[in-house]
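Below you'll find a set of structures to go through.
Every number here is computed from the coordinates shown, using simple stated rules; none is lab data. Everything quoted here is computed from the prediction, not taken from an experiment. Cβ atoms are built from the backbone, for glycine too; each structure is taken alone.
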Structure I
């Protein structure tokens with residue numbers, strides 16, 4: 001039964017993404033803000049399938065900590081799940097992602113035209129020079145800039161050093177940085193075929209104000225994310 005449920009959910013989930021990406025491809029011809037509205041419909045449909053087929057619910061706490069206007073969202077990244085939720089949690093986010101994702105047929109086009117910020121992880125310095133101007137444009141439009149400080153998915157219980165990108169955004173944009181903790185890895189483990197039913201919690205933490213020295217900001221960010229994430233994981237596992 002476990003295998004059958006996993007097969008059914010994965011088939012339904014990825015088939016829905018395929019159908020939505022093809023069915024909404026006309027939106028790729030629209031202005032960016034109109035395209036984002038179509039992406040929102042797509043992601044709402046995917047969330048419906050997660051809930052009704054996979055039994056995966058989610059809640060967001062701490063929305064009051066999201067500043068008005070532009071800010072930097074520094075999120076934990078445990079699974080594929082949260083990549084489908086940023087547009088549902090934040091208004092028109094500019095998501096920092098690896099350039100290889102833009103090469104995915106159809107889906108990569110949506111990512112590119114919806115205003116994502118692509119970086120080349122193999123050319124860090126060159127990517128930073130391209131990332132900051134794009135992030136400044138997004139900030140001028142009042143959009144939140146979402147970045148995964150560890151640069152990749154990290155399983156629960158593991159740790160990776162934070163990349164320079166989050167510090168570069170903080171220093172270059174002079175915006176508050178908002179830590180976002182979650183426990184998605186409990187239900188949707190990294191690289192796992194099997195997903196578990198249950199409740200995923202996303203917690204948006206109080207913002208770190210702009211203007212702090214780089215090392216102080218990085219320490220505050222890591223402490224906030226690690227502490228909150230450990231608490232969410234422990235609470236869900238209890």
Structure II
């Protein structure tokens with residue numbers, strides 16, 4: 001165990017307490033040392049120990065029992081587990097989105113009009129660069145673009161299914177914008193429109209599949225780490 005640094009005693013104490021738990025030196029159900037014992041172990045004051053223990057309790061690793069002491073509650077970081085569960089759900093959603101958008105782009109290449117292509121290009125031009133001050137608007141604009149691509153397929157059932165999944169798709173877009181997943185750049189968006197405009201249905205499908213591939217690969221990497 002490393003002694004707590006002077007610059008951030010409480011944070012270092014939190015990390016050292018968590019290290020004891022995650023290394024299974026303290027088992028679930030064990031009572032941890034009292035304030036005096038922890039202060040000596042960590043090389044910090046009892047006040048710093050109290051602050052650190054409050055943090056670790058809030059993180060779900062410890063629980064304090066009135067008149068009895070503080071006990072190990074879990075060796076798993078609840079926040080990390082919740083994020084992993086969310087990413088697992090995102091993987092399923094991305095697969096569904098990919099299936100819908102790939103086939104929609106294939107049909108759009110066959111059925112599009114010049115007006116549809118012009119509208120798609122204008123929608124991308126309106127998106128512009130990401131600005132955190134207009135986060136929600138940026139997400140809405142990108143979702144609208146992808147809905148328009150699906151609508152260009154001319155398949156009303158696709159449009160209805162995509163609308164049903166729109167909340168999930170919006171969640172995926174948010175994850176790319178916030179950096180949790182890799183975000184396809186504007187050139188990748190433009191390439192979809194170009195492929196549809198070419199009239200080559202297989203090119204449109206493969207371009208859209210390539211657009212989704214980095215997101216799926218990143219999710220696989222995160223879930224296997």
**Message:** Starting from the value 20, 22, 20, 15, 11, 7, 5, 1: which structure in I, II was P(r) over Cα pairs in 10 Å bins from 0, in percent, for residues 64-111 alone calculated from?
**Reply:** II
**Prompt:** Can you say which of I, II returns 3.7 when distance in nm of label points 7 Å out along Cα→Cβ at positions 8 and 184 is computed?
**Reply:** II
**Asked** Here mean projected area of the Cα convex hull in nm² has been calculated and equals 12.7, so which of I, II was it run on?
**Response** I
**Item:** Computed -14500 for helix-only ellipticity at 222 nm (-39500 (n - 2.57) for each DSSP H run of 4 or more, over all residues; to 500) - originating structure among I, II
**Value:** I
**Prompt:** Can you say which of I, II returns 35, 29, 23 when Cα extents along the principal axes in Å, for residues 96-167 alone is computed?
**Reply:** I
**Prompt:** Taking relative contact order in percent (Cα under 8 Å, 6 or more apart) for each of I, II, which is largest?
**Reply:** I
**Fill in**
Output 0.15 (FRET efficiency 1/(1 + (r/R0)^6) of positions 24 and 120 (r between Cβ atoms, R0 = 41 Å, to 0.05), calculated) maps, among I, II, to structure II
**Message:** Comparing mean count of other Cβ atoms within 10 Å over residues 128-135 across I, II, which structure shows the greatest value?
**Reply:** I
